[in-house]
Structure I
Amino acid sequence: MSIGLVFYPDPRLRKVCAPVERFDASLRNLVGEMLELMSSRKGVGLAAPQVGVLRRLFVCNVTGQPADSRVYVNPEIVHMSGAIEAEEGCLSIPNINVPVRRAMRCTIRARNLDGDLFEELAEGLLARVWQHETDHLDGVLILDRTSDAEKLAIRRTLKELEKKFRPARTAARK
């Protein structure tokens, strides 16, 4: 399988993803390709729907060091505290950065590639990435978490993305 990024306004980005049920070689292959794609695009996180796979899975790496790559299967944020607003971008919405208010700290529960359950606590950028990527698994985009004023400020860029990446329409019925 060779994967590629899915771009806004692709409807797959608005779907709630189904849980991963099989922890097998195909899952490992998908994760490997996602990590490679994320790294090649200089991203810090990438969720499965961003590559057209509607499953509850994301990868992340906030340092860029290969040893720091992480995989979260069927993740669930179980606790959040504090709040901070910061600029966020998204590989699936190129050339757009908007302020998004997120929890400063959070705890995530997920499974690894072997299906084993684990829990982690993070703050700062890693906590933000977890929240951003978990949003993707629920069909939520940064556009949904920013102010109306910011949406107005980026409307021209959004229109350009909609024109460039809108899925081809089928021919009109006769």
Structure II
Amino acid sequence: MGETPVLETRRLRLRPHRADDFADCLALWSDSRTVRFIGGEVQGEQAVWFRLLRYAGMWSLLGFGYWVFEERATGRFLGEGGLANARRGLALLEGVPEIGWALMPDAGGQGFATEAVDAILQWADAELGAPVTRCIIDPGNVASLRVAAKAGYQPRDMVTLGESSIQVLERRRP
């Protein structure tokens, strides 16, 4: 269905995942600071490998998915994010693209997430035509809540996912 487009911002390149991103993705998802507000469990090699395969599959089957966030000046892996249909069993997410992002801990606090989310939403507004996107964020994840607010996301509801209460936020396409 869809080839992953490459998006560029002032400081970032959002590009498709490649098999050779595995070590960087493993470093991201096996760091307890990354997963603190995203399920709380570090991921091992198999889970991260399946994550990479899932990213490629979303683009192929859905026409949207996740990108690697790469620093344009250096090529450094900063994190990843994009749009998904994760079939989480939450009614508020059914049939609605769900935006998500994660940064390497040393890349946080520098505006990279805000810049990447802005690029993703510009692409989604132009290419997907979805009237609404949503995201889920742990209420303790103040940094991600700030990123979401800057992107125009508004609180919609609190729901339970597993054993955690999470905030569902919504953004309507301008």
Structure III
Amino acid sequence: MHGAIPTAASVALGAAMAAAVCDLQRGRIPNWLTLPPIVLAPLAYGWASGPEHALHSLGAAILSASVPYLLFRRSAMGGGDVKLFAALGAVTGFDLLAGIEIQLAAFAVAMFVALGVLAWKGVLLRTLSSALAVALRPVLPNRWRRAPCPELSAEIRMGVPILIATVFFAAPHLLSAWSEP
């Protein structure tokens, strides 16, 4: 199993790179990129290490896709992003929480990118005050309520943030594998 970890990290990194390129070029992450790892990773883990590892990979895929799927159902995330998170969870199934770590890091990177873009456009403070007003809207009197600014519903492509998060996840595994004799 120890030799499979650098391989899995490399596959996850390759999938994230291809997804980032597709997302940048077309604004979509294709099924041909995400569905094979979701199916093949549990099979590969099962073949190499037994059915327990196959179930571990499948569980990691489901766990990694659960929150993004809820966001997708609320039209807050694309379906390709959900399937990419599931694929990364399945591929990194040697660690049940690796997909969640990648997901959390990707959301953090996307947040910093969004804040930087808003600051660059000069609307960061207005957007933050609008976000606060939306959050407090249920408890504010009607006269203080206001409509949210359009920047609160801007689209952010997640391919590159997912790639950056995957690099942060895969780098220690790949470096330790290369440094071993």
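Taken together, the values in this text are just the output of simple stated rules run on the coordinates, not laboratory data. Just so it is clear, the structure is predicted and the values come from calculations on it, not from any experiment. Cβ atoms are built from the backbone, for glycine too; each structure is taken alone.
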Handout entry: Parent structure of the calculated result 3.0, given that distance in nm of label points 7 Å out along Cα→Cβ at positions 37 and 117 is the read-out and I, II, III the choices
Key = I
Completion exercise
With relative contact order in percent (Cα under 8 Å, 6 or more apart) computed for every candidate in I, II, III, 29 is reproduced by structure III
Handout entry: mean projected area of the Cα convex hull in nm² - highest-scoring structure of I, II, III
Key = III
Exercise for the section: For distance in nm of label points 7 Å out along Cα→Cβ at positions 53 and 165, find whichever of I, II, III sits highest and give me its label. Expected result: II
